[in-house]
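These notes open a run of structures that come right after.
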Structure I
Amino acid sequence: MAQTEALQRSLSGSIQTGVAETFQLTLGGTFGEGPAWQNKVTVGLNNVLVEGDAIQVYGFTTTDTRAPKPDWHTGIGYKRRLLLVKKTHELTGTIGYQHWEFGSVFCGTNDHLAAANLTFRSRIRRVPVTVTADSWRLVSSPYRLGTILYPQAWSTHVLWRHETTRLVLKPTVSTTYSWHFWDRSGHRVFRYGAALALEGNHYTIESCVRRQVALLNGIPENTYYSFSVSRLF
């Protein structure tokens, strides 16, 4: 109990706004003619039970500029460090709950999901590398229940640095596999791309281009772009 009382709890968060080509699901489908105006807010309480853990709450909206009715999802998660080796290899895990309200998908979705994430951070020849695996399991939905697995990886290359500001390039690859999620199964898409970000102490300005390769019939292949500005608080 004394250890819990000694923890220095703090609040942190971020707010992000930007535009994207359209609203695109992890499963690969696109919705709306675009462009889409997208916003996200995240608030976290840090050092809740042990040093370094956090409870995080977020909300995300995407609104097609030609049909101003937002699709949105929100959620809560508990994040905790699982492994730390020599301060350069770190594994964290998150479990939580999410609610998806996508009016433009099918005849509308009203889904409740169990969510989990594993994130591994390391360095390869001094280059920071991050590998993540997200999983979503439908527990309530008007459609068939199922699971999505979404692994992705990226590295961070500093192109320019000045005092507290830096310009970084982030090459990224990802893929999606579905088990009966919304009655859709199989290896869905493979994506590769890169983001260019100008990062400061409390802000990030980022542009991203990503190519989607379809692995099943009926999924569109496209080149997807996004631009966002985010602020830490």
Structure II
Amino acid sequence: MLKGNTAIVTGGSRGIGAAIVKELASLGADIAILDIGNEEQAQALCEQVSKEYGIKANYYTCNVADFDQTKETVDKIKKDMDNVTVLVNNAGITRDGLLMMMSEKQFDDVISVNLKGAFNMIKHCSKLFIRNKCGRIVNISSVSGLSGNAGQANYSASKAGLVGLTKTVAREFAAKNITCNAIAPGFIATDMTADISAENNPLAASIPLGRAGTPEDIAKAAAFLITSSYVTGVVLRVDGGLGM
């Protein structure tokens, strides 16, 4: 379904990112993983999906918060890979704390990676999408960005910002056959949310479907949005009914 297309996945070495990499590779897409500090995991994942699905997969060390570095990395991907048409902005960090105690650096770091990182990647990939006459962008937001969450002023603000960015990009690029959508995961069982997603956690117990989500749940949603040509500007909750 995606054979002949290259998908860039930021933060793609583990968790939700890795699940998205595997899902898109299973659909035939070549993969460019961007990450920082997880080279061994990323290289192993590239080898795994290349062998399993017969696709091309490369890893690039990149700090998505760095405007110049993201440009250089996208330029490298352009030289190495063919027909770049998919971008999944998944890279994200947390620096939780109550607002009264939160430092300026804690706030800035999260905004820089989670929100500015997505802007950087969209900015530099957009020319490739226009040249290739097709683009599919998926931004990984969060239910925290839709309803807020105590102790996450920085994270919630960054994820809410992704919603506005998504809708604006969708409007600006629709005429160029470029779609832009967001996914708002709920409590997903990853390393980042290990404490929250534990079965005996009351937050997990409050989910109507009765369980925390899996990275694969998010990956399936991403694949749907990427393979859909008539869905844009949407924020898709994948939260087990938590936001009802």
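Just so you know, all these numbers are worked out from the coordinates, no wet-lab data involved. Predicted model only: the values in this text are computed from it and were never measured. Cβ atoms are built from the backbone, for glycine too; each structure is taken alone.
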Using FRET efficiency 1/(1 + (r/R0)^6) of positions 127 and 175 (r between Cβ atoms, R0 = 25 Å, to 0.05) as the calculated read-out, with 0.70 as its value, let me know the right label among I, II.
I
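Work out which structure the value 19 belongs to, where relative contact order in percent (Cα under 8 Å, 6 or more apart) was derived from one of I, II.
Values: I: 15; II: 19.
Structure II accounts for this read-out.
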Have a look at I, II and say which one yields -500 for helix-only ellipticity at 222 nm (-39500 (n - 2.57) for each DSSP H run of 4 or more, over all residues; to 500), as calculated.
I
Who wins on Rg/Rh (Cα atoms, Kirkwood Rh), for residues 23-118 alone among I, II, i.e. which is largest?
I
Identify which of structures I, II gives the largest calculated value of mean count of other Cβ atoms within 10 Å over residues 95-102.
I
